[in-house]
1. Consider the structures I, II: one of them gives 4.1 for distance in nm of label points 7 Å out along Cα→Cβ at positions 330 and 370 as calculated from the coordinates. Say which.
2. Which one of I, II has FRET efficiency 1/(1 + (r/R0)^6) of positions 122 and 266 (r between Cβ atoms, R0 = 30 Å, to 0.05), as calculated from the coordinates, equal to 0.95?
3. Which structure, out of I, II, was FRET efficiency 1/(1 + (r/R0)^6) of positions 146 and 282 (r between Cβ atoms, R0 = 30 Å, to 0.05) derived from, given a value of 0.10?
4. Taking mean projected area of the Cα convex hull in nm² for each of I, II, which is largest?
5. Which structure, out of I, II, was semi-axes √(5λ) of the Cα gyration tensor in Å, for residues 18-185 alone calculated from, if the result is 25, 19, 17?
6. For volume of the Cα convex hull per residue in Å³, for residues 98-177 alone, find whichever of I, II sits highest and give me its label.
Structure I
């Protein structure tokens, strides 16, 4: 397992953050899915994730099965039920496949639970220990928007493949990785007029600070709009943009998400790479579908963003968007929904100094999403 178990004291880069809750990084993201075995195959062979750990009937787990995959510092857990009824079935029936747990790596899961619940967080699970021959880990958890849960994972005394109760998962059929490094940010969609409630939650309950705010003048087209605020912890490793719908002539992507997901949830996960051209080329060749960007977007691109290191042609051919801020520029591209319901998707991002989120691309991105909504018949 590539995550370093050593306690880290990371530099504070967001001075406004209270930072009473030291978070070392994202530990894992767990999705409840209808068929974990097949989902694992997709993420291994289309996305280049590597098999890490497994829990199921063979490990004594009777109610569910989980596959753990990893690429760089990105760890994904895919979990399916083995019995009828129960929480996992109810979640899948209501939401389709989707993110249930966003687990945060901490030094002290007990203290993390105490600090957040005393500030008003609703408890999901009190701190408990897991132990096997490889050591022990401590886990606790709180509720966030919708049915999404933040787990706090303390693993300083654990040396196994993932967590106690899991065994090494290996398979002969492996695909090379695609150059994905870590989770850059993770976006939550919430309902009408709920954004500020959850911004306040991350500020008050978790000690995050607001990095940036976008209103419907920033993020809109002729038809749809949304509002967004980005929250970050002190060391900048955890960034959570929170989106809510805004009034428009037609149904926005946020409304479409909430309709099909039946509530608030994780809309997309942004995965960082050091070479977006290589990464996206591999993903596309393996069947991952990306939003279409008209060639006209590139006609005056260099006038808008200035000089960049990359050749324009491959960016144009792949549909990669470019934006610049005061600190540099970034390259980004968005997949189509990776599920049958038009809910969750991924962003691939490469930062060349820029710390922003592609404000200059919002209009082009929204128009691309609207084209897909129109094909689905969900724009009106």
Structure II
């Protein structure tokens, strides 16, 4: 009997993952990760982690598996929260869920599991794992979940071969309704529990409030850039090579206050992110305003009217060398090579046709169609068919 440690989060997905593993004959142990108890940041009067760990414990009891709570709040603060604030202060928008999987669940948590004699760790992610022998060595594949609406492979885009070797995703072949049905049939307390919306494992945190309690407010202006602005009429040079063309189209548009009109005030450019519509509190326009850029140095938010404003769209992005990550290291590109792929720049976005171009300093991703709100600090992930091959931080 192989031993599997399941990250029981107190939600329905991990509950059913634990049940399925037990049915398959594994020796299953449930561990709840407590990732946050900094009382200086009031999250809300609810105490979600207590409620969640309680639900996880009740599920473990029902399944007859050992259960314990591990406190990872120190590592979480260091590796996720501090990193997030640092990124926001630089005007980038990090993805805490991707980081949490790389740094906490499949690193700190995995090490604890291995110390407990586990052969594998399992989570309730909607994705699948494949394996192929290449050059007499096993190569692990991260595959999209069967449920197209819930595929969560994107959140695991930073995993390594070593981490995947030790990972199991028991619900990857199921749809969400099937998972809920199993939970109901087994009379698990989490069967009808709503999915958590918040920071990975902190529970009911709303990111803007969380940031406002840690980053000082600073009043600045909101500027509206007209769609007809001269800034969009750049002369396209004659390119001598593909790399020059990619560099030209990957470049961000630089805005200044005098290119538009000041329409309102805000409390800090670092609270806002590209593509954001809510929270601007500006009325009087025919269509809503969207953030097209933020300048954290000058503390200015640039906006455009309507979701088709051209300031939102670009079709080339760049990833620096040190931020390129290949799950399939055997398929990594060398300088000068290119690869047609499917790619996405956010969770739940449908996969889009794109081509990767490896150059000396990094990797260009050129999309067939312009993409809305390409955001620095977020992850771009690339696939062939339903296999996620690698990812990178958008620079």
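Here, each number is a calculation from the coordinates, and none is a lab measurement. Source: prediction; values computed, not measured. Cβ atoms are built from the backbone, for glycine too; each structure is taken alone.
1. Of the structures listed, the value fits II.
2. Values: I: 0.95; II: 0.10.
Of the structures listed, the value fits I.
3. Source structure: II.
4. Structure II gives the largest value of mean projected area of the Cα convex hull in nm² among I, II.
5. On the way: I: 25, 19, 17; II: 26, 22, 17.
Matching structure: I.
6. I
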